[in-house]
Structure P
Amino acid sequence: MHQDILVASPIHQDPNVISTARTCNCILIVLDAIKPITHKRLIEKELEGFGIRLNKEPPNLSFRRKDKGGINFTSTVTNTLLDLETVKAICGEYRIHNADVSLRFDASADDLIDVIEGNRVYMPCIYAVNKIDQITLEELEVLDNLPHYCPVSAHLEWNLDGLLEKIWEYLDLVRIYTKPKGMGPDYEDPVILSAKKRTVEDFCLRIHKDMLKQFKYALVWGSSAKHKPQRVGKEHELDDEDVVQIIKKI
């Protein structure tokens, strides 16, 4: 599985470079520990302008255009930021006069606009704060406790392993090792799957699309197996670092 990571810093303000972020799997923003907030806001503003929302989930609201009936606004929660008049005003800006808007959380005007626009992307982001060897221990402790931050020193190679672990976590991937019949597991070249699509069927498709035609069952070693090995079907969900042997039809 090919995974793209965009590394952004304050010098990357070329629209062609930043727009690449829309197709990435994770964004790594490198900040100077001496002035991290200034650089952070600069880069975030650039990305926001391209419809990129960092470390956010898509708004939990539905918006459906219709031919008649005006603007119908409903909500399953208490609203503190939106009401019918505000919703009508926002829709009017887009020349939308008939639509159903339903909220399932306390949404803001920006949330509704994002859904109407329909071209936003929601991207995991890590803030790598570099040059931590130039700040005090107290300042480092503050940075270390901030969400999505990872303090590092590229010059002294401090916490680079921690950054790699965080990147792996944010990519939300699992490693599955293959085991050919009569041989040991291949720990050098794992099959990489998304944590959201990690069944034995997904595993087979990642190796070769024709493998399912010959599939009989699989033997699995690892945390997803109740016993080792466990005989499973193609719907079995795999865990990170499981070992799989595919048994083919004769």
Structure Q
Amino acid sequence: MTQILTCNDVKVDFDGFFALKGVDLQVEQQEVRFLIGPNGAGKTTLLDVICGKTRATEGSVFFQEMEGSIHKLEEHKIALAGIARKFQAPSIFPQLTVLENLELAMKQKKTLWHMLFAKMDEPTKEKIEYTLEKINLTQERNRLAGFLAHGQKQWLEIGMQLIQDPQLLLLDEPIAGMSGQEREKTGRLIHDVSKECSVLIVEHDMEFVRNFSKQVTVMHEGKVLCEGDMNTVQNDERVIEVYLGRGKTHA
């Protein structure tokens, strides 16, 4: 399959502390890739580099929609190119309805007034309806986002990213604070999303990773330690020693 993202020897130096020490990573089209590893392994820093929140000190990041490395581009330019980022805490507009949140997220250069009060055209309506169905919030469309359950808020923000038609979606601990049923629905949503765009996920919950991973990359001390399917990863002696062998279910 075609690679959509390629990180080559990515290093990040925070005043003498190397959070990333030469990371190589490839993500293919329509792939669900999990990043796991102990705290401080560099997982979130790598997402920060990919989306432009943190500048890489050395190395390169190539995204198929753009020529040349994107590691020095500003965040908004990377987002416009097709890389969407959802952070752990949901960033929604609690005083607006679910529908209004999705309207605001549409990739259109419109004013706030226009997005709230102007009549939507048919393609916009169809896109929003499609997204509402995908994130299982059709029945909540007119509900204020602030009154949604925690899992529903997470799904709404995923929908706000998806409605911008990304080619790569970055998720940081998407099931944090969710109930068991919400986790199951989120796992199914992620795989549904992957039919349209690649998904790169930082996750600490090993049960969730086992249930929903296709490919896993294990990071340790700013480097890639091992990668492959979950069976390959959990039987790797290096991973057992530094991570899974500690008897923990969370990193």
Kindly point out which one of P, Q the value 0.10 was derived from, the read-out being FRET efficiency 1/(1 + (r/R0)^6) of positions 24 and 152 (r between Cβ atoms, R0 = 25 Å, to 0.05). Q
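To test your reading of the models, identify which of P, Q gives 16.8 for mean count of other Cβ atoms within 10 Å over residues 168-175 when calculated.
On the way: P: 16.8; Q: 24.0.
Source structure for this number: P.
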Structure (P, Q) behind the derived value 16 of relative contact order in percent (Cα under 8 Å, 6 or more apart): P
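Could you figure out which one of P, Q the value -10000 for helix-only ellipticity at 222 nm (-39500 (n - 2.57) for each DSSP H run of 4 or more, over all residues; to 500) was computed from? Numbers along the way, then the final one.
Working: P: -8000; Q: -10000.
Derived from Q, not from the others.
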Comparing P, Q, where is FRET efficiency 1/(1 + (r/R0)^6) of positions 56 and 184 (r between Cβ atoms, R0 = 35 Å, to 0.05) highest? Q
Work out the source of 32, 22, 15 here, i.e. which of P, Q gives that when semi-axes √(5λ) of the Cα gyration tensor in Å is computed. Q
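Laboratory data are not the source of any read-out in this text; all were calculated from the coordinates shown. As the structure is a prediction and not an experimental result, all values here were calculated from the model. Cβ atoms are built from the backbone, for glycine too; each structure is taken alone.
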